[in-house]
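Right after this note come the structures.
The numbers here are math on the coordinates, done by the rules we state, and not lab data. These numbers come from a predicted model, not from an experiment. Cβ atoms are built from the backbone, for glycine too; each structure is taken alone.
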Structure I
Amino acid sequence: MEKSWGAVRVCAAAADRAGRGILGPLYTAIGTRCHNQSRRDDPTVITEALAEVNLPDSLAAAASSEEFDQLIRDSHEEAFNEVGFDVGTPVLRIGGTVFFGPVIRQAPRGEEAGRLWDGLVMVAETKGFFELKRSRDRSVKPSFE
């Protein structure tokens, strides 16, 4: 978890500077490098990701700063106040609905990802929906291929 704080802090600094709309592109740029390219320990991941989304590399300094930590904690608390404390992450908000999940072993791509998203939107729009869960029947080792 300690390693993750740096990237989270940079995302918080980026949102503070450029607005929340930057979070999707920046999160994707960082995640692609860390997960798809297996570069979790590469110190250039954050500066490359900032450059990809046209943000100054000076925001990388937030990785080792506690300046945005309270903002991060507040955001975390806000999410769990809405979804409940008996779940984990990810927490997803679609419109006015907040729920835990999806937890996926292999990230879907293309049309498969679109179908999953459409299904999540449909579930989120279903009044009275609260929970959907199944036990894991496969290895839980993540695969980002």
Structure II
Amino acid sequence: MLIASGVPARDRPDVEQQVLLGAWRSVERGMYRPDPSDERRRALRAWIHGVAWRKVSHYVNSAYVRHMVLHAQPLGLLREPAGPSLEAQIDARADLQALAQLKPWQREMLLAVDRPESLVAFAKARGMNPYTAASRLRIAREALALKLRRRR
């Protein structure tokens, strides 16, 4: 009955004890009144099944079972956190939104820094003066910093 009702293995001994105590207390109160025409063993089994069914339904629907344990490493299975933290993901999403709000040429200049070629090579490939490219990169960085400051 306990397994079929979905009682976890770690809690089965406790629920079994509750069933036994509930049955005993019911017997003491005179609640066990089998039909004399039924076989005694079968009547006792059916009655215990009913007690177990009631105790399991109370167990499954209790707040004790439904509570959540919030933990960075659930069940202690992970030794180190896997991936970035939730706060870092939220900050990164906000930073990407700020980057998306910049003008296209500002985004291009900020992304040019990540390329394998130097800023001078980037500027020459686009036919602009390297000093102009450096100035635009500075302006783009300031614009991004301003957007990030406003968000925070």
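Each of I, II could give helix-only ellipticity at 222 nm (-39500 (n - 2.57) for each DSSP H run of 4 or more, over all residues; to 500), but the derived value -20000 comes from II. The value 2.9 for distance in nm of label points 7 Å out along Cα→Cβ at positions 52 and 132 was derived from one model only; which of I, II is it? That value comes from structure I.
Comparing distance in nm of label points 7 Å out along Cα→Cβ at positions 44 and 108 across structures I, II, the highest figure comes from II.
Look at distance in nm of label points 7 Å out along Cα→Cβ at positions 60 and 100 for each of I, II: the largest one is in II.
When log10 I(q)/I(0) by the Debye sum over Cα atoms at q = 0.21 Å⁻¹ is computed for each of I, II, which one produces -1.23? Of the structures listed, the value fits II.
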